[in-house]
Structure I
Amino acid sequence: MDSGRMALRFGVFFFALLSEASLQAGECQGFTVFPSDSKPYGRSLGGWGAEWWKWALSLPTTGHPVSDDTGEFAHAGQPYTGGDPTSCRLDQGPVFFLAGTRGGGKVVRTCTIPCGKALFFPLLNVVGWGAPECENCPRCMQEVDAFWKSGKIEILECAIDGESVPDLQKYDAASPECFCVILPEDSPFGQPGKYDVAVSAGYWLMVAPLCPGPHTIRFRAKTIGSPGLDVTYNLTVEPCLFRRGDAAGDGQYDLADPIRILNYMFAGGRLSCLASADLDDDGQILLNDPIYLLTYLFSIGPQPALPFPDCGLDPSPGDALGCESYPCPP
């Protein structure tokens, strides 16, 4: 066999791989709305609607996000991580709640959102609890459903970064079962106390984590005979902390990391933090990145570029690689 020819062929093949891989890396951009029939993070949209109402009803009048005119109180009561046996709320997980308005009206809010958080919010919604109609679960579900269906939609719109979300009528979802709510002292919604039977319905959207940087979400909704609402959120998604080289996102450095990078490059796998796979911080993901990591793992090459080995910010935030999410400890 002609070893020179084999080396030439290998060199051409290696160059082709390198060229193909460089095209795979792209800037974090756009947005994704979860389908209406999906179960993002283990719950249906109606199930998340119940959690949204548990959150909204748990807060006092002062500093309530629903009556917030500026966005100052967007973080009130969240994130909730569960574990409180006196609370009706479940672990909020990687989800951040946005709010509409109480009684309609126009509002513009400005706030920051932690990196890697999905956004969940209602376009229109209702909830029933405490009244005689909600003395038991079956009746409450029936009454809320009838009330919800009696409203005639006149306006239902949502745009994210200027792009309209289509087919919003599909996102009509009710809570799959009754749930409990706890109203505090000075609640803007009614008498304080715990109510074991509550039911909700609404048009809900769950938006996958947005890229770090500025974003605008605007939604408008109105039923016939109501004042309607017009809500704009000017959001800044914070940059993600991450560990360079930990492409698997498990807090360790092992063979799972170069395998994850190669899977992304050649098998269509997903990396939620592209920057973690850019071992030499040159703004590209090339075949030399998993090779770089392998030489480090086998103690024959240099360590990855910063941030390494601890979580940190990207020292080159202006390159083409983004980091949508990464599980750095708080």
Structure II
Amino acid sequence: MAKRSEIYHQVVQELRKGPSTILQVAKATDINWETVKYAIETLEKIKIIRSYQENRKMHYVVDESHFLDLRKDTLLGLPLTPDQEKITNALLNRIKQRWQELTKRPVSKTFLQKILVRLVEENKIPNVPYGWYLFGEYAVLFNTDDDVISIKKYDTQIDVIIKDYASFENTNELLQAYYTRKRNELYLLRLKISNILLEPFTVSSLSTLKKNVRDFLLTFPITDDNKEIVENLNAFASMLFRLINNKNEKEVEDLRSLLNDTFSSLWESMATYNLYQSLQDNEWYDLATLQRYYKLRIEIVQEIVESYLTVLNDQTPNLEIPKNDPINKFKGTLA
């Protein structure tokens, strides 16, 4: 099944060819009608596409004045200067080469990015934009061009970091150590919550899950830019607590996959905000440019989060809910 971001991309690319109805887009992309309809409604809401009526049928077309030509190899599709692209590519390629030579195995993307960011920070290497995203700090350029000549200037420093990180048996261990070294409690809690959601529930793990989610709520900062994200986070916590408090262990276990998917989508919205904020703090982009790319992505992610929360709300015990509870946002909505 295609990811929703891929579906949005296919719909936009089809509509860039010219005006089409929902049915025409569905046939051209081989995506079912309901999915295309939902994608078009979302894209129209954020003004990427516009609609008009002709022969009593609604037609849709991309609004080029709001369209951003997104790169597929960068976070948020952000642009890079030639110098930024060249130095990031060269460093990533050299790290991959040195890792292979020293460990006799290929490097994973997460290990690759963590080595790069540490190398850039410790050696104050310019022109490598990076920020906090889904799995910690990542360079904006996340896919490499193997044809770019690598840089050997930092081999000694790269080897030291590789020897340090190669001792970790898996990505989970690396992230635990990385977040601890960075003293990032939010990302440590995210890791703990995700690990619990990946394993069958027990009475003990459900109790720990509640505690971690409470701490998670308190750790994520509230700003004028992320109030809707915080509202969705509070709604998720409210639904989760009601499920754990009012259903038995097996009943909650039956919902674990949905809980995991909902939390993953929620974390993507939070991580997207974290990326926007960290790139802004480090002045990698002018604010107007950064906001355009961020708002496009966060609107789509928020739609996905709310669709999961609506489904989860349908499984939540129907108790008397205080008027100010964020769960009310999802009452009476369609899945």
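Of the structures labelled I, II, one was used to calculate helix-only ellipticity at 222 nm (-39500 (n - 2.57) for each DSSP H run of 4 or more, over all residues; to 500), giving -20000. Name it.
Checking each candidate, the match is II.
Work out which structure the value 2.5 belongs to, where distance in nm of label points 7 Å out along Cα→Cβ at positions 266 and 314 was derived from one of I, II.
The value was obtained from structure I.
Given a value of 15.0, 50 for Rg and Dmax of the Cα atoms in Å, for residues 250-305 alone, point me to the structure among I, II it was derived from.
II
Which structure, out of I, II, was relative contact order in percent (Cα under 8 Å, 6 or more apart) derived from, given a value of 15?
Traced to structure II.
Thinking of I, II, which structure, once P(r) over Cα pairs in 10 Å bins from 0, in percent is computed, gives back 5, 22, 27, 19, 13, 8, 3, 1, 0?
I
Matching task: 4.2 is the computed value of distance in nm of label points 7 Å out along Cα→Cβ at positions 82 and 154. Pick the structure from I, II.
Value 4.2 for distance in nm of label points 7 Å out along Cα→Cβ at positions 82 and 154 corresponds to I out of I, II.
One of I, II was used to compute FRET efficiency 1/(1 + (r/R0)^6) of positions 58 and 218 (r between Cβ atoms, R0 = 41 Å, to 0.05), and the answer was 0.95. Which one was it?
Only structure I yields this read-out.
Given 0.65 as the derived value for FRET efficiency 1/(1 + (r/R0)^6) of positions 242 and 290 (r between Cβ atoms, R0 = 41 Å, to 0.05), which of the supplied structures I, II does it correspond to?
This value belongs to structure II.
Please compute FRET efficiency 1/(1 + (r/R0)^6) of positions 34 and 90 (r between Cβ atoms, R0 = 35 Å, to 0.05) for structures I, II and give me the label with the greatest value.
Ranking I, II on FRET efficiency 1/(1 + (r/R0)^6) of positions 34 and 90 (r between Cβ atoms, R0 = 35 Å, to 0.05), first place is I.
Laboratory data are not the source of any read-out in this text; all were calculated from the coordinates shown. Only a predicted model underlies this, so the values are computations on that prediction, with no experimental measurement involved. Cβ atoms are built from the backbone, for glycine too; each structure is taken alone.
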